[in-house]
Structure 1
Amino acid sequence: MNRILLKSRTLSVSINRKPKIIYEFVLNLDNLPRWAKMFCRSIKLLNREWIAKTPQGQAKVRITERNDLGILDHYVKLLSSPDDEVFVPMRVVQNGDGSEVIFTVFQLVGMSEEKYAEDIRMVEQDLQNLNNIVEESIPNNNDNDKKANR
């Protein structure tokens, strides 16, 4: 049996917030269009399924069930080709007093080098969006603790 090993690139961004804060923000798929702007134009819950508008058309999006490990894997299936589901691994882990968000991009079968490079650039932008949104709009739990101790 021949097995295919996809080319991959793992990207990360350091965010000055606790992992639980980032985890909860990303786990809520309502937030997907806020940070993953290059991928998701909008998203809505229809019949217990998340349907996103993407540049490639409508897609069903699933995310790994709530867990204590920081696993935020996404599964994306374009409605125009429901037999193909794309696995998108994502993790949030402790990095000092903050977090590291780790995201792996695979070069899918038949994907050109140019398209793969474009996908990497888009994910880099989305991770930077995530960083900006979380750091600018969500206080760190430690910030609240410090204010309470003054």
Structure 2
Amino acid sequence: MSVRWMDGNQRYDAELVQRGAYVAHSYYPEAGYLEVTCTMHPKEYLSRELLDTKGSAFGREGLRRLPNGEIESVPVSYSNRAFIASDAKLIINQIAKKAAIPYPENTTLIVQCTLTMPYMPDEWGDLMNQVRATLPQSSFREIYFYDTIYQYSQALYPQ
């Protein structure tokens, strides 16, 4: 497999060329494209800033910038697995934005997921099930999700 990352205003981030038995037997295309995006809580930047300045922060839902410029962080609780539905909505919205853009045939969308809180493996599975159930229509050949903190990953095939 050869990946060439592109710089510029084209409709993808990288070109992909692959060889081997899977390509020879038409399981995978010989050429394709990669589009990379990330999904995170809209207040993630406040969390990073607070961690840098004060060393700690509660969850992202409890963050806000005060009129004096300081960041307030208060604890927030969730009922059962409500945080999963919240993260699923963020992911689906990001995919919908990307799905509205015309991409070349055989484009794979790679989604880095910065999750709201630490996930257990079964919670990651529930998140992917919720995303799969509400996946918007798209032309992507594959959508690949990963979380860099806990090393979770999942591929979905919308077509």
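Here are the numbers for this structure:
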{"item": "Origin of the derived value 3.2 (distance in nm of label points 7 Å out along Cα→Cβ at positions 45 and 77; candidates 1, 2)", "result": "2"}
{"item": "Comparison of 1, 2 by distance in nm of label points 7 Å out along Cα→Cβ at positions 13 and 133 - largest value held by", "result": "2"}
{"item": "Winner on FRET efficiency 1/(1 + (r/R0)^6) of positions 21 and 125 (r between Cβ atoms, R0 = 25 Å, to 0.05) once structures 1, 2 are ranked, highest first", "result": "1"}
{"item": "Given 1.00 for Rg/Rh (Cα atoms, Kirkwood Rh), calculated: source structure among 1, 2", "result": "1"}
{"item": "Ranking 1, 2 by relative contact order in percent (Cα under 8 Å, 6 or more apart), the structure that comes out highest", "result": "1"}
{"item": "Of the structures 1, 2, the one that 1.5 was derived from, the read-out being distance in nm of label points 7 Å out along Cα→Cβ at positions 61 and 93", "result": "2"}
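A short reminder: the numbers here are calculations on the coordinates, not readings from a lab. What you are looking at is a predicted structure, and each value in this text was computed from that prediction instead of being measured. Cβ atoms are built from the backbone, for glycine too; each structure is taken alone.
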